[in-house]
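Heads up, there are several structures right after this.
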Structure I
Amino acid sequence: MESHAKINIGLKITGQRPDGYHTLQTMFQEITLSDTFTLEKGNSGCTLTSDDPSLPTDESNLCVRSFNALAAEHAGIGGVKIHLEKRIPVGAGLGGGSSNAAAVLIALNELYDLSLSTDKLERVAVSIGADVPFFIRGGTKYAESMGEILTSVSLPAIGAILLVTPPVQIFTAWAYRELNNRLAGKFTTGKFAAALESLDSWDSAHKFFENDFEPLVFRTYPEIGEIRNRLLGNGARFASLSGTGSTVFGIFREETEAHEAGKQFLPPIQTFLTSPINR
């Protein structure tokens, strides 16, 4: 089973709740870059293995948390053995862990014939993480609140997406803490409604989509800001940080343009040529 990544096209932090969680606005776009995992019944509990030795396989992993959350509600779930093959970079703003968590919920629903609706799976998903509900349905979604209020939307056609991931892992907790210090409670909303009404080309997308984390991340890691500039200088119609980073994505008219742009980035920088998934 595949577990796909996402990019954030714009990300505005609109407030902070009394419980410490943040509210936001963003466009989630599911993409073809994916992890792969196998899942089979076991005796009891969740046993997780991976081809990535750096990946934690204990209860801190969202796959294990997904199993525990669903098993707590359904006594008919026995054990499960999961093997995860990682391709989505960790700590790169591409939602790999959240995607894995959602895929486990979907797979458990099928494996144990639970017949849970998509709405029910989404309710379980939100208890695991803010990005997890999106991956239950995938596609292109406008997200509000903590990310769990999702609306299907249409955006201009995307020929190809080039992901550029430098050897920098950005921790989400650090990014939100620093953003709080910078904004000091002065949160604003984005222009997503205007984009849905009048965006007809990616050439004008910069007027509508901004990522609140870009000033922080680009100031702390100038090389990431330079990646965005290099993408824009090599044919990208729009380029931005995904989530809290470190990945920067570029939207291109054609796959050949994206492929050529990717040649300028050398190891240890990683590049991935991918495309949107529309459901």
Structure II
Amino acid sequence: MRIQPLLIVLPLAVLLANCSAVLNSRSPAPSTSAESPVAANTPFRYDSYAQVLEQYVDEQGLVDYVGLQADADGLKRFNQSIGAVPSATYEAWSDAEKMAFLINAYNSFTLESIIDQNPLKASIRDIPGVWRVRRFQVAGQSKTLDDIEHNTLRPTFQDPRIHAALNCTAISCPVLRQEPYTAEKLDAQLEEQVRLWLASPQGLQIDRANNQVRISQLFDWFGEDWLPNYGTSEGFTGNDKQRAALNFISQYVSEDDRAYLQQGEYELSYLDYDWTLNRQS
């Protein structure tokens, strides 16, 4: 008797279908969120970065670059997570979330730029292209450090306190915090950063004996950032940019120092900027 081919094909097809069903029941369906590790309305996690700062930054804001260089995996994983944030997720965040995210990104990428040098450089300025050439992934976009600071943070948020938070790894730069910036604490953190900066000899020096006031060169390089909210024609000394900076500074000093700055009868100059690496000895 001749066996019809169709009679053989049909049972075989049924058998294959059953096997496929069994295999599918044992294998989980692929995740639809695999490409979006940070979903919309989900806070970005800074745990690994917090560990880096706690372990390798001291109370003076100096960094153990040798130790961090030998244990760089945590920092680099964190930096990779910055690039993995979908752009749509970033855009859905509040201004405080975006601002904290970008400040942390700038500081963390700067740390990576330092420890990628072997041997370590004496200054960040010894690294060719560190601000304008080297690129990092930030929420799905390729950015340089200058892009983050000058093309995004400064024009978007127009908050001059940013300059007290960004750390360029130099002695004269405002200190690096031992904790990440977060949306929930951002305003308080920025206020504290400004006070710490201006209380240090790198931020402000008032010499009443010689009737001299010296302020950070950051107020010269980025002085226009203080004009919108602190520009004034009353009191202080210097040009419009300098008076705006002094008006801002006066909000963070003692009443006696505020009165001294406001009366304006002193010589104003900018402090020399020490670009030496902020490394622990």
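Observations on the structure shown:
- With distance in nm of label points 7 Å out along Cα→Cβ at positions 194 and 258 derived as 2.8, matching label from I, II: I
- Structure with the greatest value (metric distance in nm of label points 7 Å out along Cα→Cβ at positions 58 and 82, set I, II): II
- When relative contact order in percent (Cα under 8 Å, 6 or more apart) is calculated for each of structures I, II, structure I comes out greatest.
- Looking at FRET efficiency 1/(1 + (r/R0)^6) of positions 50 and 186 (r between Cβ atoms, R0 = 30 Å, to 0.05) for structures I, II, the greatest value goes to II.
- Structure responsible for 1.3, with distance in nm of label points 7 Å out along Cα→Cβ at positions 170 and 242 calculated and labels I, II on offer: I
- Here helix-only ellipticity at 222 nm (-39500 (n - 2.57) for each DSSP H run of 4 or more, over all residues; to 500) was derived from just one of the structures I, II, and that gives -13000; the source is II.
- In terms of Rg/Rh (Cα atoms, Kirkwood Rh), the structure with the greatest value among I, II is II.
Just so you know, all these numbers are worked out from the coordinates, no wet-lab data involved. These numbers come from a predicted model, not from an experiment. Cβ atoms are built from the backbone, for glycine too; each structure is taken alone.
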